[in-house]
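Peer 1: What follows are several structures.
Bear in mind these aren't lab numbers, they're just calculated from the coordinates by the rules spelled out. Keep in mind that what you see is a predicted model, and the values were worked out from it rather than measured. Cβ atoms are built from the backbone, for glycine too; each structure is taken alone.
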Structure P
Amino acid sequence: MAARGERLRLRRWLESSTPLDWALRLSLLDLLLQPIGEWFLRPIFLGAAAAGLLVPGLLRRSGLWLLLAGLAGLRVALDWPLADNHAYLLAYWFLAAGLALRSDAPESALAWNARWMIGLVFALATLWKLTLSPDYLDGTFFRVSLLLDPRFETLTWALSGLDAATLESYRDALSAHVDGFGAPGVSVPALPAALDSFARTATAATGAIEAAVALAFLWPLGRGPSRARDALLLGFAATTYAVATVEGFAWLLLAMGTAQCESTRHRTRLAYLGVYALVLVYRELPW
């Protein structure tokens, strides 16, 4: 009986909340879990995010989100031209939220923007990987990233079993020439088979799932099957961010995904919340 009562309370809570509120709260939580901006912007971001979560009625105030959009835009301008790509997306998302909350139908307006933004992000990522970057298609990107990018270091140790001196020799050779593997005059020892296999597999798998997410969100005209959209985005986040430690980007995509999730699909909304928490586990546990 107690378990049944808990399920009923959970169902009532889910029915009383909306994807819009979930998306806004998860977006603000992203700012608290992954503080951003220069030292003088960071306290404003944190204060605005905390106020939006704690002050009754502020969550749906358009002014809060337009303020955050302005701050996010200023952050990009100050980091120009080295701002991360998801810094731009964050500014666009805050602007979309602020404008949606000024409309007569904020929930549908934000859901429409979320679908298109996610679809375009993945479509452009697919275009870059499969058309504009030959060094991605041939596996160079992942081979070099596994050796040079500190975010992949734990995975590299686990796959290769390289000792510190050998790994450092790879890094020295690669750092000597920006073209990486196969460049004239660059002598790099052969990669361990496990690392090379992983690089090839990750190249194919990443391109395939990003293309699938783009297709699901943009076909036709952003009205593809909701189940396919949600399943693909959740699968992408749960797998990709176990390796690529870019938590802020992951949480932003999941917040946007929640916004476009159908209000009647309670289990899917809980799945978004679960993967959001899973990304936090990835960050905090040295697994």
Structure Q
Amino acid sequence: MQYPERLDRYRGQVEAALEQYAAAFNGPAALREAMSYSLRAGGKRLRPTLLLSTCDLFNGDGHDPWPAACALEFVHTYSLIHDDLPALDNDDLRRGMPTCHKRFGEALAILAGDALLTEAFHLIGRSYRHAAPAVGIALTAELSEAAGAAGMVGGQVLDTVNVDPHAPIMAVEQVHRMKTGALIIASVRCGAIVGGADEESLAALTRYAAHIGLAFQVTDDILDVTSTAQELGKTIGKDAAQHKTTYVSAWGVEKSRAYAAELIDRAVAELSVFGDRAATLRDLAHFIRERKN
């Protein structure tokens, strides 16, 4: 499945917005170059697209979604830079390009990740503090919780430090809900917050996001054994080499595919209350399951 046309339009808009923000980075030239290198490396831009698509469900109060959308991509990019470091996943390739530490060295890669994370909160703070301070506070709370010890960083710890080659699948699922799912949930919830969603809508969208976040990781596990490094733009087979439990190692490819399909069906069902307005979110859900990279 190719990226659906309407989603590709979002991606083009996200690329333009990221370029604008990257051009305004402050600090030493070497740091700005390393930050921009990873931020401009491409990708699906799934998280900002989820935020923008969710925001579009609501009439809202006219709050600008773009700072929040780009801040999410800053955080995601920081996480990729740090995940690729020798102390963690030790990857040489990301999105078909040399990883940040291979291009700039470990020290500058670490600092570029630090700067992108910090810049994300700076962007939210300066963008919403006057026009919509309550929205800015809510976005900061969502993003910091999703990215921190109870979310992405905590999931990375469980995946890297407490590795159990015989871990039950429920333990693996918890890792993925934290490491991958938390930021995807935050993307949707932040879009709903900017859009002015009511509590009932926010709850349904949170459940939708939880399902697609887990489906994303199940599909990743499948692609890790069915695709090539050229197709994925990154090293394949690393989980197997490290003897980690994955959905595929525990269940096999076909059962894992069936589970991903079940998760997507659950996600799409949560969108029924929004009718045709949620067509883009439905397309995103199906793309997550059917993607090839």
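Peer 1: Identify the structure, out of P, Q, from whose coordinates mean count of other Cβ atoms within 10 Å over residues 33-40 was calculated to give 13.1. Numbers along the way, then the final one.
Peer 2: Values: P: 13.1; Q: 21.1.
Derived from P, not from the others.
Peer 1: Suppose distance in nm of label points 7 Å out along Cα→Cβ at positions 249 and 265 works out to 2.9; of P, Q, which structure was it derived from?
Peer 2: Working: P: 2.4; Q: 2.9.
The value was obtained from structure Q.
Peer 1: Could you tell me which structure in P, Q was used to calculate Rg/Rh (Cα atoms, Kirkwood Rh) as 1.01? All intermediate terms of the calculation are to be shown ahead of the outcome.
Peer 2: Details: P: 1.01; Q: 0.95.
Label of the originating structure: P.
Peer 1: Supply the structure label, taken from P, Q, corresponding to helix-only ellipticity at 222 nm (-39500 (n - 2.57) for each DSSP H run of 4 or more, over all residues; to 500) with the calculated value -24000.
Peer 2: Structure of origin is P.
Peer 1: One of P, Q was used to compute FRET efficiency 1/(1 + (r/R0)^6) of positions 129 and 161 (r between Cβ atoms, R0 = 41 Å, to 0.05), and the result was 0.90. Which label is that?
Peer 2: Value 0.90 for FRET efficiency 1/(1 + (r/R0)^6) of positions 129 and 161 (r between Cβ atoms, R0 = 41 Å, to 0.05) corresponds to P out of P, Q.
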